[in-house]
Structures are given as C-alpha cells and as structure tokens.
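None of the figures in this text is laboratory data; all of them are computed from the coordinates on show. Small disclaimer: the values here were computed from a predicted structure and weren't measured. Cβ atoms are built from the backbone, for glycine too; each structure is taken alone.
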Structure 1
Amino acid sequence: MADSRFLKLRRADNCVRCEAAIPAGDLAWWDAEAKKVWCDSCKDAASVNQSPSQGSDLGQGTAGRSAQKEYERRHLKEQRRLEDRWGHLAGVAKVLHKDKASTTAWARGAEGERRVAAFLDRIVGEAGTTFHDRKVPGTRGNIDHLVVARSGIWIIDAKHYSGRVEQRDVGGLLRKDLRLFVGGRDRTALAEGMEWQVLAVTRVIATADVPVRAALCFVDCEWGLLAKPFVQCDVLIAPPKKLADFIVAPGKLTPVAVQELGSVLRSEFPSK
C-alpha cells in the first residue's frame, strides 16, 4: 500500500481484507495502484502480512465475517420493514432510522474481531500461526481466533464492550464467588461459554502434551490503574497487549510442532 490515502469514499465499497461494508462518505484507506479499499482496522495488518493483490484469506480465514454477515442480515431486515411501512417515504424513514442495539452490536462485534485479528497477526508473525472465524463442525458456533505458538494453542474470543473489566467476589462471609463484571454487568457467562470451544479443540488434538488455553480479549474496555489479567472459569481475561505477553512467552512446543498443529487446526476447523 505504498500509494494509499485515508479519505472519504465517494461510493460504497468493501474492505479487501475483512470484506466489511464501508458506506459512501465513511473514511477508509484507498490504494490507488490496486484500486482497492481497506478499513482502518485492517490497514496495519495488511502492511505486515500481505499486499492487496494477494487476496484476503491465505487459509487464515476472515476475522469478523460471521458477525458482519449477521449484522447485514439484521440491518437489511430493518430496512425492508421500513419500506413496507412507509412506501414511497421509506427513503426519508431510513435516513432518520437507527438500527436496534441488538443489530448494531453485531457490527461492533465484527469490528472488535477485526482489530484483535490484526493485532494477533502482527505480534505472532512468523513465530506461530493465526486463524480467524473458524467453523466448529457439528455445531452452529464458531471460534473467533485460533493461535498456535510455542506457548501452546490459544482459543480467543474477542469482545468489543465498554466499561471497566473487573473480577468481583459476590459471595458471603463464608463463601467465595468470583464473577466477571464488565461495565457493571455480570458477564461471567462469557467465560463459562468458552468451555465447549476448548473441548472441541482438545478432542481434535487428542493429547495432553499440548497446552490448550482459552482467553477473552476485551477491546476498548477500561482497566483499573493497577489491574492485571485474571482467570475466570479457566479462561484468561485480558486486553490485547497483555494477552500478547502470554501468547509469545516461551513454551514447550517446537517450531515443527507449531506448524504441524497449525495444519491440523486449519483442516479440522475450516474458515467460516
């Protein structure tokens, strides 16, 4: 992207890497030579990993694709509802309309996944392998990010929430009950919900010699001044930079093992 500019798009387009829809008038990176558009979140990762002419997958998968498609499906449903209700005045209604919070949450989630993916691709580099938005055969679910490094296999769920991340003890005097809170709301279920992903991966690996860890990575959340990553329900809770320290730490896996495990995971958990 040597000849690229950050500008307002004259017409709607899609990011060449993550395929996110970018409306006309939004800011994005325009590669004049390749005649391609990149969203701001993907630009840094693109400069490290590939040029636009190389395509957007390379077996890694496209981060946020599932969440983005769900947002677009819900958004289109709302737009059609306006058309049915307002007829020839639908154009005005659409300008004034705001999508439901449950709809925009999917777009926000997709953006969070893209940002985490770009960060993981950059910090892992050639020392490991990263995969994004992977199908879990036999289920309707997906894994946001899979990373194989010397430290082991990491299953990472990206969350684009707001508010402070903290662990609270809500138990009584005689009973400890540690819970995950984000923005003042109990989000412990997010950590509990990663158990099935860990089981899916460990079944495929079928060996106790390979460390398999789960992590919740919160984007744009607040952390206390002295706050540190913590473990909730065997899931590491951390912001991107702190998570990176755990991933790139020395481990028992050899470079050959990292590559072999990466090939197995790519095959067993295909791109969504």
Structure 2
Amino acid sequence: MIDASKQLFYDNLKRNNGATDRALAETIQSIAMLGISRTDFFTKAAFYGGTALRMLYGLDRFSEDLDFSLIKTGLENFKFDSYFNAVADELEAFGFNVDINLKVKKIISPIESAFIKANTRVHVLQAGVPDVIASTIHRNAVCKVKIEIDTDPPGGAEYDVSYIDDPVPFTVKTYSPSALFAGKMDAMLSRGWLKRVKGRDWYDFAFFVRKKIPLLLGHLEERLRQKKIYTSGNQLTEDEFKLMLNERIKTVNLEAAKQDVSPFLRDPREVDIWSIDYFSHVMNNILIR
C-alpha cells in the first residue's frame, strides 16, 4: 500500500507542476475517499463540489475540500465524526499519520466541518521526494484537507453511483452532473447576493457549459428557495434564471475573480479571456433540464 500511495503522490505531483503541497493534499483526498467508501457513509450521503468535479469529471484545477451532502433530512442518528476512524485507519495503512478533528461551530449551521491534518515535510520525505526539495518545506508545515457535510440538503437532487480508480478502484455515491451544475449555480448566485466573488465558481461554470452538461433547474430552485434568494410563488423558469445570472455577470468583479482562481490553475492564462462578453457567451450556451 505504501508503494501505491507513492505512485499516486507522484502522479499528482506531475499534474500539479511539481507543487508538493497540492500533490500531498490530493493524495490524502483520494485515500480518505477510499476509507469513507468502506463504510455505510454513501448510503446516507453523496459527494459533490469542486473535488468531485476533478476526481470524476476531469476538472483541471486544484480543489481544497471534500464536500458531501446528506441525501435526506431527518437522519438524527447520523454522526459525522463516527466515520473519522475509518478515514484515519485507511490513511495509516497507506503510510500517512494524520489527525482528524471536528470543527466546533460558532454559529448555528447545517454544515459540519472537520480537518484532516498531516505534517507536510514528513510525508513528502516518505514519498521519496529528494531532500533538496523537501528541505524547502518548513518542518512544522501542515497539510490540511477540509471535509464538510450539509445536513439539511435541498430537495430535487439526482444521484449517480460513480467509480474512482486511485489508489485502488472503489465506488462512491455522487450528485449527478446536472445536480452538480445546479449546486455551482447556487453558489455563484448566492455568493453574488452577498457581494462576494469566488473565481473558482466562474471557472467551474464555464467547465459545465463546455462539457454540455445540462442544468437541473428544479434542484437549483430548491437551493435558492432554501436561501430565500428566490421567493416567488411560481416555479423558477429558464428566463428568470437567466435574468438573475445575467445581472450577476454584469456586476461581478472579474479581476478579483481571476485573482481568486489563478493560484488553483496549472496555467493561469486560461482566464485571460474572461470578460462580461465572454460569460454572456457562456450563459447563452447553457443547456437546461
């Protein structure tokens, strides 16, 4: 298993242009997912978010977190931290010594969070990275992988069973591509109302459209209603959605969006094209379900 984790690390290192911290984080993500898959977790929850897009659909950017959502509300017996030992045991079997701690909530929220923490330098050396490179990493540097779960999921989602091949083949339950797209549109529109910009949302938006993945409009409506962004008594229509999105496109600070996403890209020149006209073009190519 140690050899498998080393190979996975070096594959991730190559894809991340030699960035050891990202290669280590992605290696931990994959092994943590394997550990979770060996439990009953995916009978209760589904994988979604940017890391799901990277692992399952080839999104070409770094993603920091592992995001999950319960499949339905009312699972009073669900305990997020009850799965942490399985994750830690799997990582240990692959040569990683980690700590996993549930984050204490400061406000009432349906989101539960935890961090998987590992010493970056120790594990990079164990992977066989030359000392001359490992010596540039502070001995106390910590690799953190955030894991989150939404315990109050919006309705209308669709799910798939998907396969991840590394470090060994295993299955996961995930949001369907169209439901993932709805989740991304929810993030873009809700963060927009809060006057925040996250370039990773905009990068992923263009990715969905290029891949010709249709948007699950009903699920987006449920998400926007949950946040009280859409409150009409009528069903959300394609025209209403595009009016909302067009308003967001016209008001977004694209320079701030570029600065946010560029560190997560292998080639930051990918976002040189970004403009209001470009995203209007992307919007006009959205497929709706």
Structure 3
Amino acid sequence: MSTKGRVVVLTGASSGIGRATAVAFARRGDRLVLAARSAESLARVAAQCERVGAEALAVPCDVTADGALERLVNAALARFGRIDVWVGCASVYGYGSLERMPRESFHRILEVNLHAQIEGVRAVLPHFRVRGRGSIVFVGSLFSRVAAPRLSAYVASKHGLLGFAESLRHELRRTRISVSTVLPATVDTPIYQHAANYTGSRVHPLPPLVGPRRVARVIVRRARRPKPITMIGFAQGAMWPLSLVAKPLYGALIRTGINRVALRGQAPDSDGTLFHPAPEHNAVSGGWR
C-alpha cells in the first residue's frame, strides 16, 4: 500500500532521524505536519520539504506540554482533513549514573521518550478509529532491547516504548490500524551534541554508525508495509542475541564500550537539550562519520 499523497504527522522533526524522515516522506509527495520545539529549525525543514514538492505545516510545540499533542492533531485535521500516518520520533538523550543524574533530568527523559509517545497515540487514535485505519511508527533504539551503564534513563524509556508498542499492537490486532517500531543502532545524528551529560567525560557515539537517511527509508517503508519490529544496524544488532546467550560477555563488552569509547576526555556537566532546544546544532547528520 503506497503512502503517496497521505498525511503524515511527525514529531521530533527538527533534527536527526526526524528531519531525514520528513524529507524522505516529502520526496514521495506526502503532506507533512512537522512538530518540534524550535520554530526556527522547523521552518527550515518545512521549506526543504516544500522545495521537493511537498506541502508541509510546521507546528512548533513541546510534546510534553499539556494539550500539545491534541493541538497538533487538531492542526493537522484543520489543514488537511485527515491523518494517515503518525511517526513518533521525538527523543532526548542523557548520560549519567542513577546517583549522579539529577532526578528532574531522569524524569524528563522518560517524559519525552515514553510518556509523550503514549500521549501522542492517545491523541490520534480516536481519529484513526473513526476513519477505520491508520499507521503508527515509533522510533525506538537498540537500547529498547539491551542495557548499558550510565544510560539507565534512556534505556528505561526505550524499553518502555517497545513494551507499550507491542501491547498496543495486540490491542489493535483486529483493526486496520498498524503499529510498527524501528530499532536503530548508533545513528550519526546531533543527538550526541544534544545529550545531557553528568559523567565528567566527553560524549562520543559507539561505532559503527548508521546513516540517518537509512533509518528514514525504513520508517517510510514501515508506514507502507507495517512490521512489528525492525532492527537497523547489523553489527550492533548482534548485541541483542549476544546479551541473551552470553550475558557475561555482553556485559564486559558494553561496559568497555561505554566507559572507554563513548566517554573519553573531560567535560563539564550539562543538561544538553533536555529542557531547551539548541537550534544551532539541529541538522540531519551529527558529522561523526
């Protein structure tokens, strides 16, 4: 089933995977409703989508604000009359042990990555029910299936998202409303420049890195051909079965990866973009490759 000409609502559209996905849908001629905190960045993404021939509506909002997702749905319906695809891509990242990461930062990661995803579905699902169809695509992570030190907030949020998505898929089994979750490994986006950091060390992504446009193509494909779970990144994806059959080996590898590769050098503690956007760093690629 083609998505061409469909109406796609995309949260987290200002940077990284969300930005790449917006352009990928636009190239198909789909109509877009783009949401993120930075009005400046959203305007640039909408303009880029329009340059390739798509119609795009920018709706600046914080997905965690009361009523924001209901207003996003209403804006999409007011402009286009319907919603066909909902892509939950908004996400924040943060490093720090449970003891060192401030409580409000830990809660903020859960709020954006999990609670706002749930509330997005709660906002759009009544419309999908009335229409009798719709496609929901969540952007999870390899960390939806494995764990790592100093990433407990992010890991908890992504594990929770996958569990929610799978439960929702069972609830909607006898409908024409699909639920798909993509689980990328490390992706070359500015999320590492945006990350909160309470470790005292500089942040680096764990290699090998996947390109954001590759992830975007998978998201567009899942909107056309739903599939419960899609892993992206073969090398790091192998860490999931390894964690099941060889837990001590996996533990040694992930601890070494985080403590020696991901965290190197010195850096002051920072909230990153947990509470405020950083438009100057918003782009498709983080330049890590």
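Assorted remarks:
- Parent structure of the calculated result 3.6, given that distance in nm of label points 7 Å out along Cα→Cβ at positions 109 and 237 is the read-out and 1, 2, 3 the choices: 2
- Structure with the greatest value (metric mean count of other Cβ atoms within 10 Å over residues 173-180, set 1, 2, 3): 2
- Looking across 1, 2, 3, the calculation of Cα Rg over 2.2 N^0.38 Å that yields 0.95 traces back to 3.
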